[in-house]
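Just so you know, all these numbers are worked out from the coordinates, no wet-lab data involved. In this text the structure is predicted, and so the values were computed from the model without any measurement. Cβ atoms are built from the backbone, for glycine too; each structure is taken alone.
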Structure 1
Amino acid sequence: MVVARKKEPIWIARDFSRCSGCRRCEIACSFFHEGKIWPEASRIRVFMLLPGIEVPHFCVQCEDYPCVEACPVKALSISDETGAVLVNSESCTGCGNCIKACPGAVPHIHPEKRVILICDLCGGDPKCVKVCREGGWNALTIVMRRDDSYKLYARTPEDITRDLAAKLYGREARELI
């Protein structure tokens, strides 16, 4: 008798120091989800708050999912297969409570549909990781989700940029942001 095993959830590991700022991840994401190149509607966004430092910013699937808990209309749920946050566009009112609840302020409003956009891991085959790997940067990689505290990665682009600037250019560079 063969027992079907539930697929182990994945996570996208990030190495911010490897990001080139090419934004191919934004293009691949928007094309997959929107059917056209539309970075403003991408579930991943790349921020450059200091020249030379590019920060890919997207959902980290916090173990306690504060965004899901904050949704007053229950438009957000968690995928059993991937662990990603899923948005029910029919229910979402775009109120922004999930943005306020997110420690990294990751969710954002779709520019036309006025519903929340959050990385859904492309159903288990993240397109951002694929194009990053094909480009040779490997700033984004797929790993199996374990019991680590992913909330440690749920930070604002400003905080991530400050820390990366200090790592690359010295502690004084933190003050540039």
Structure 2
Amino acid sequence: MDVLEAIFTRRSIRKFTGEPLSQEELETVLKAGFSAPSAHNMQPWHFVVIKDADKLEHIAEKHPYGKMAPQAGCAVIVCGDSEKQTAEGFLVADCSAAMQNMLLAAHGIGLGAVWCGIYPQEDLMQLMIETAKLPKGIIPVGMMVIGRKAQERSQQDRYDSAKVHFGQW
């Protein structure tokens, strides 16, 4: 899939078939995350892949926007190492760039995915710290639920020229 086509046609998918992903598909998505840009090339990200049905159910029960995780069969918690990238704003931006790459890669190979926010909500961060047994200094930034699509969503043109400013506001 052409990169611009992927950007313009990617949509959040929240309904899944439950059919598992192949290891190759998962690795393709993860490699896309590792290919993201990062401030000072620190690459502070870590990816925790959750496939365990009990953990996915637990996440679905506690995360208000993660209800679809068990049906997808896979979630990836994108985390940042605060010792590697000490500027928290850069850490969040870096992990967000990795997440966007992963969402586009999933779409590009025909999978569905949705970004479920975690950071900076303390209760959701604590949920992921406990569920994934994250060590001290590892900050959960976002969760990507990924699987085989059970729905298609149409492309939307979101360009808004009123929000474009040239030279100054």
Structure 3
Amino acid sequence: MLAVRARPGHRSQGLMNVSGVVFPCALGRGGITANKREGDGGTPLGAMRILSGYFRADQFAAARRTRLGMSPISPALGWCEVPDDRNYNRPVAIPYGASHERMLREDRLYDACIVLDWNIRPRRRGRGSAIFFHLAREGFTPTDGCVAITDAVMRRLLPRLSRKSILRVMR
């Protein structure tokens, strides 16, 4: 289990406890929210199973050493974020007609990107999309609702993660 709480006095930064070892992490610009909505910037409160992930093969070969189903990111991989679209909160092939997140990012935040089961089954329109566990920006600046850690911590955690792993965001 990966337990995440907000860092005292910093709602968009957190502390992740993994078997008694604590790592800093970034949270959504809206802090932790119990009523997640599309575009609110909040990190959803609750337990989320780790489902699978994506990695950038030329930058993050460590992703191959995990029990998770990890797929290489291609330039054509996107993630739909339009609540009224039939592929809302699902991967899509780019070019795609509706608004989407591009998974192959220049800022390399998704060099290792783990899909959490937030709003996957069942999917509810407008309850938030693309809630991932990915790499953080320098200084742990806010995400759009995801949980993000350093490259070094991700490399350390990946071999321990499986579909049985739970990321629990708590207050």
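Summary table
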| read-out | value |
| --- | --- |
| Read-out mean count of other Cβ atoms within 10 Å over residues 72-79, computed value 25.9, structure in 1, 2, 3 | 2 |
| Given -11500 for helix-only ellipticity at 222 nm (-39500 (n - 2.57) for each DSSP H run of 4 or more, over all residues; to 500), calculated: source structure among 1, 2, 3 | 2 |
| Parent structure of the calculated result -0.44, -0.88, given that log10 I(q)/I(0) by the Debye sum over Cα atoms at q = 0.15, 0.25 Å⁻¹, for residues 104-143 alone is the read-out and 1, 2, 3 the choices | 3 |
